[in-house]
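What follows is a set of structures to go through.
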Structure P
Amino acid sequence: MIADPKFNTAKDWFEKLRENLIKTIESIDGNNFEITNWDHKDDGGGTMSKIKGNIIEKGGVNISSVGGSFNETMRDAIPGAKENPNYNATGISVVLHPISPKIPSMHFNTRFIKTTQEWFGGGMDVTPCLKFNNEEKYHKGLENLCNKFDKSYYPKFKKWCDDYFFIKHRNESRGIGGIFFDYVQTGDWGRDFEFVQEVGMYFHKFMKDTLITLRDHQWNEEDKKKQLVKRSRYAEFNLLYDRGTKFGLETGGNIDAILMSMPPQASWE
């Protein structure tokens, strides 16, 4: 990997966040993650951490730090890749599909990418299959977080998330949204990095509070049927539209890690 202070600072943060998230999830669920290291076809690699537990039916906390060269197809789509196709990328990705339909599926990722340019991207979103009572509080927390850095962030990143996670062929949203951002490069790298750290810490707290609050709520078979149908929409989006899935496949990432986000079961009625 490149010997770049900013890249390695971001990489170290993602690794620290991974450790904290895994520790929290294991303490709540009562089961341990299965850890697998993998090597990238060009340079670097990552760690895939999967759990099938008492509360989380299927979950993953993955990190990767890789380098290589973008193919001809991707060079036009990636800032700075036309000038030089070489890239380095580091990031963390989390997907949790709980057993209980009362607990929403949760998704989070943040990343730092260097070409001839450099930027942060990421976000978090939540996919309930039943009414989620903390929806207003969840969005307000994200708004407060964003406002600490730029008051334009929340409306812009919320809309980006709503638009991004809209399933066009179904004419419906995947979930209740959150924030989604990319190409964050304001000229103040330290401030941008602080924003990305805050997003990671917000997800950690939200995930912990949600799992603890809802884990003992009762549910029935009708609730489970609704969950499985909602999961089918989740699968359709990830296979047809998700940029992270496409990026991973185009750059030769680990297939199991890329498809970690797929739900363990789904139903098409």
Structure Q
Amino acid sequence: MTKPELKPIVVVPTYNEAENIRLLVTDILTLPLSIDVVVVDDNSPDGTGQIAQELAAHNAAVHVVHREGKLGLGTAYVAGFKYALARDYDRIMTMDADFSHHPQYIPAMIEKSQFEADVVIGSRYVRGGGTRGCALPRKVLSWGANAFAKVVLGLRAMDCTAGFRCYRREVLEAIELDAIFSNGYSFLIEMLYKCQRQGCLVGEVPIIFENRRRGASKISRREIFKALETVLRLGVERLFSLGRREARGREKRGPLNGTR
């Protein structure tokens, strides 16, 4: 089967990533495939947005969405998705700007999206994946968050909280992006939940997640509690949905005595 020629773009949300963004964009653009990058910057005080704008001025494959302030990771993803959907990109990727998601895995993720999956996750928790440079408490937190989301929401992916993803265009077109309630890192869980509810086939590519070397982490205690709240909210929604489905099944079967 001949592989279709794809037009991918990587959405990179940024806030104070001046130490990383130039290197990251350069590494993405030197991959052995044609790919664009859109930096969604939340008016970073350290000048990240200006650096991205300089890169865009010298390379037509680089695009920048400037936002008025720190509006949150979830809305940054949505802004990047809308930018890509308004153009003719057919694979829309997301990744962090701090090199915890290395560009070297991008070709394999796009490859898997061609014939095997609607959504591809760069995964720490499949064979061949792992982490490097992460302290034990963070590893435990990540593993626990994934296990909790999988149990409560019935998610089938091994790495439910990963932000390194590749979506087929059709997946994002089928989801009402503005209706996603959560923001921050909990957006990733809700997005995957909605993709699975849409019947999307989710695939995973093993990656080594490396803790950031430059800049400060954006994960806070508040983000952790928001993620917990999101999982519980979606879990209640799932229970009601399952209940309605079971009730419809009983109506079709008729009363318990078998009469109709």
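Where a number appears in this text, it was derived from the coordinates with a stated rule and is not lab data. Computed from a predicted model, the values in this text were never measured in an experiment. Cβ atoms are built from the backbone, for glycine too; each structure is taken alone.
Matching task: 21 is the computed value of relative contact order in percent (Cα under 8 Å, 6 or more apart). Pick the structure from P, Q. Mind showing how you got there, number by number?
Details: P: 17; Q: 21.
Attributed to the structure labelled Q.
If distance in nm of label points 7 Å out along Cα→Cβ at positions 147 and 195 is computed to be 2.4, which of P, Q is the source?
Going through each structure in turn, the value belongs to Q.
Comparing mean count of other Cβ atoms within 10 Å over residues 75-82 across P, Q, which is largest?
On the way: P: 15.0; Q: 21.0.
Largest one: structure Q.
Kindly point out which one of P, Q the value 4.0 was derived from, the read-out being distance in nm of label points 7 Å out along Cα→Cβ at positions 27 and 163. Walk me through the intermediate numbers first.
Details: P: 4.0; Q: 1.5.
Of the structures listed, the value fits P.
Assuming 0.95 is FRET efficiency 1/(1 + (r/R0)^6) of positions 11 and 171 (r between Cβ atoms, R0 = 25 Å, to 0.05) as calculated from a single structure, say which of P, Q it is. Can you show the working numbers first?
Details: P: 0.05; Q: 0.95.
Source structure for this number: Q.
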